[in-house]
Structure I
């Protein structure tokens with residue numbers, strides 16, 4: 001009888017452990033994705049702000065996404081960021097709209113090919129690491 005109770009308790013314990021793992025693991029990975037995306041979002045915000053300053057002083061957006069901004073000291077961007085993320089800008093000349101995208105490289109811990117996009121008009125981010133709400 002004691003063996004049956006012990007086996008039953010063991011089965012109950014492992015069942016509960018499985019349920020907890022089924023909930024906790026996806027939640028953990030969601031937080032990890034958001035953490036990686038935050039790194040890109042921070043840099044994207046900096047690129048947009050530096051591009052606006054550049055436009056005010058030069059009457060046009062930079063010819064590339066961030067390289068000119070860095071060369072002319074409008075932007076500070078670490079090499080570790082550019083190894084993990086590739087940035088691409090497409091701003092409207094009137095300054096009202098456009099997009100900025102970041103695509104992860106294989107150097108990024110979450111893997112390559114993950115895309116995050118910022119819509120300048122709405123001010124919202126979509127894609128990798130973002131909630132679907």
Structure II
């Protein structure tokens with residue numbers, strides 16, 4: 001799976017598997033919000049692509065329905081996306097954050113809140129405490 005890119009639609013289906021756990025194509029389709037619903041065969045194709053890419057694995061068959069589950073860790077996948085995004089900015093978190101501020105994607109108050117959370121998280125780890133999300 002390392003280095004394999006997923007389309008936005010594939011990532012959306014993978015998100016549903018992380019949310020629901022082991023599921024059939026029908027269960028994934030029905031779990032999507034009404035405005036995101038597509039044809040059953042579209043979801044089925046996306047699931048098979050994800051399986052081929054190593055992001056999903058077949059775990060069992062119930063009747064005619066194949067049951068799949070996520071084969072990759074959500075945190076690991078998102079970390080890869082962040083690394084790819086940083087690469088677009090020459091590996092500079094400062095350039096990335098600067099761009100987010102300039103485009104209005106995040107506000108300065110959001111950045112300050114993140115900074116506060118980072119500072120309190122570091123203090124908690126120094127005292128031997130566990131981080132809580």
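All of the numbers you see were taken from the coordinates with simple rules; none came from a lab. Just so it is clear, the structure is predicted and the values come from calculations on it, not from any experiment. Cβ atoms are built from the backbone, for glycine too; each structure is taken alone.
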Among the shown structures I, II, from which was the value 3.1 of distance in nm of label points 7 Å out along Cα→Cβ at positions 27 and 43 calculated? I
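Quick check on the output: 1.5 is distance in nm of label points 7 Å out along Cα→Cβ at positions 67 and 107, derived from one of I, II. Which one produced it?
Derived from the structure labelled I.
Who wins on distance in nm of label points 7 Å out along Cα→Cβ at positions 35 and 75 among I, II, i.e. which is largest? Don't skip to the end; give the middle numbers.
Values: I: 2.6; II: 3.2.
Result for distance in nm of label points 7 Å out along Cα→Cβ at positions 35 and 75 over I, II: largest is II.
For distance in nm of label points 7 Å out along Cα→Cβ at positions 11 and 99, find whichever of I, II sits highest and give me its label. Could the numbers behind the result be given before it?
Details: I: 5.3; II: 1.3.
Structure I gives the largest value of distance in nm of label points 7 Å out along Cα→Cβ at positions 11 and 99 among I, II.
Taking 0.05 as the value of FRET efficiency 1/(1 + (r/R0)^6) of positions 19 and 91 (r between Cβ atoms, R0 = 30 Å, to 0.05) derived from one of the structures shown (I, II), identify that structure.
Values: I: 0.05; II: 0.45.
Going through each structure in turn, the value belongs to I.
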